[in-house]
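See the structures that follow.
FYI, it's all coordinate maths here, none of it is from the lab. Computed from a predicted model, the values in this text were never measured in an experiment. Cβ atoms are built from the backbone, for glycine too; each structure is taken alone.
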Structure I
Amino acid sequence: MKKLVVIGGGGHGESVIDSIRSTKEFDIIGILDEGKRVGTSVSGILVLGGDVLLPELFKQGICYGVIAVGSIGNPQLRIRIYETLKSAGFIIPNIIDKSAVLSPDVEMGEGNFIGKGVILGAGVRLGTGCIINTGSILEHGTVIGDFSHVAPGAVLCGNVRVGEHVHIGAGSTVIQNVAIKSNSMIGAGSLVLRDISSNKLAYGSPAREVGTYEQRHDYSRSRGKS
């Protein structure tokens, strides 16, 4: 099996580890998480230390790295980890849970996480670094931009266009042909019937833009809480 290191040991990290194991493709050699004590066990995998170990691990022949940090409306830490892994030479695979159902013509970049029970319909396209979380449904022709997060149980009804760095809250429904522009956040349980502009917070049924949304460039947040 391919040797792999996981970056992030919080709750999302546990979900990612579970899905990695379901594929039976990778051997997880350890977790890197600067917010956890070395030697701590997460889902039976030991924390080795922080990102400073990446060059040494790569020299040892461990060339696969997975971003296992969540993003609730702020993907900046995930982006930094992606850039760190790329600069160190790592391959960042897509992790697709064995229970997910993907149409044969789905296209995606790298570093995406497709969780349990996800359905990706015909012609769906994902960018890089996206989270498509447990039980989400992306119907035909839907496009998701880089480092966007579709939270558990969300339904995108077809030909939906989602920009970069967008968060679609748990249990939300986006009707067909709607566009959600980059850097916006849709609150949990919302019903999105019309386009949402860039950098907006929107929620409700029907969802309405209620203010400007600004993502913090905060790289110091503990991964253990993600």
Structure II
Amino acid sequence: MRLSKLSPSQRVKGRWLLYLEDGRILRVGEEAVVSFGLYAGMDLSEPQLAELDRGARESRLREKALRALSARPLSRKELLQKLTRPPRKKGEDGAEEAGPTPAEAEAVADWLERLGYLNDETYAAAVARHYAAKGYGHRRIQDELFRRGVPREYWETALAQDEAGDGEEAERINALIEKKMRGADPDDRKALKRVSDALARRGYRWEDIKEGLDRYRADHRMDD
């Protein structure tokens, strides 16, 4: 297959467009242009075309994955979803760009894990710390870990790392009750129900909420 034209991309720095005589366009990096010694008028064998296409797809996919991770941390599942999502934009030639296969996306995820840029265990711990700092309980944090596709095998470790002992979650519950009660009568059943529902929505267990409300009532009755 003859390479009719070779030109640098106007959209992506470091990318080159290979125009083939059958109308196909391959997008490759500078390293491919150099390593294959590409030039206009060059005859390329089918094995060479296949290798150029494979390398170009892998390079673009790796770039896309690194951009996604530089925007924010992701779980492996989230990254795979981003990589395999159908492209919203057409290519530089106006044609639809084919998305990667699941196997290609998995290979890039494996590559990132080897480099240490993708780590579900570390990500789980970061998610747990983030939502605990916002005042959420374990159930809500577990919901977030599930939503983000973090394997369950990392949940327990992440939640344990969030705890500095059995009293930390109790302290968070105490602080939230004090904030939401705002000095209300400790026997105001409507106020207590309102606070209880708010804590449940944040993912705290009923038994922990009940203990917190009991502590609030006992402390404020003593103050009286």
Structure III
Amino acid sequence: MITIDNLTKKFGSTLSLDSINIEFKKNDSIALMGANGAGKTTLIRSILGYYHPNNGSVRVNGFDPITQRQEVLNDISFVPQLPPPIKLSIDELISYIEGSSNIKRDTILECANEMKLDIKSNLHKSFFKLSGGMKQKLLIAISLARQSNIMIFDEPTANLDPKARDDFYRLLEGKQKDRVLLFVTHRLEEVKDLVNREVYMDLGKVVSDEKIEESR
């Protein structure tokens, strides 16, 4: 599903990705780990087409994230570590997602309810003014409602309390089949029951890529 060949990305004189070669296939559930500055977020943003590589290529289901970004994003759900500064109300945001991604509002509301997010009493509040936890719950609900073939989560539980973290991982159980699930995480213990592959990065390189036994 995702093929990365000799990918290099520099920011000025700083080398963020150093000739990365890696492939994420259907049924892969990956914990992507490494210290801050290892290149994890740069790799994710390159997959999403945010960054133009200095060398090498990224392909998502055969599409180029730069020149065919719409086709790539149509098949990816992404939850960032830091929620974007969206100024729409929750109602407006859900309407936008409903129209642009062909997701039924009821499906989003159902996923939000599973995350213990009270949307109905907050419909007219600006997303920007929600607490960090509420923002993250809504973004997770939208990502789950899309049911994409590729789901990428960049430290998705950073703003969540322990109960909400449990809800999030419970909702992902059984969703690994025929998909790529990619977790950027510092908490391997949280995702260990969901992943079957551990990838470590350091200084812009993949230093370890190990298959592990599926726990479930």
Given -4000 for helix-only ellipticity at 222 nm (-39500 (n - 2.57) for each DSSP H run of 4 or more, over all residues; to 500), calculated: source structure among I, II, III: I
FRET efficiency 1/(1 + (r/R0)^6) of positions 44 and 116 (r between Cβ atoms, R0 = 30 Å, to 0.05) - structure with the largest value, from I, II, III: I
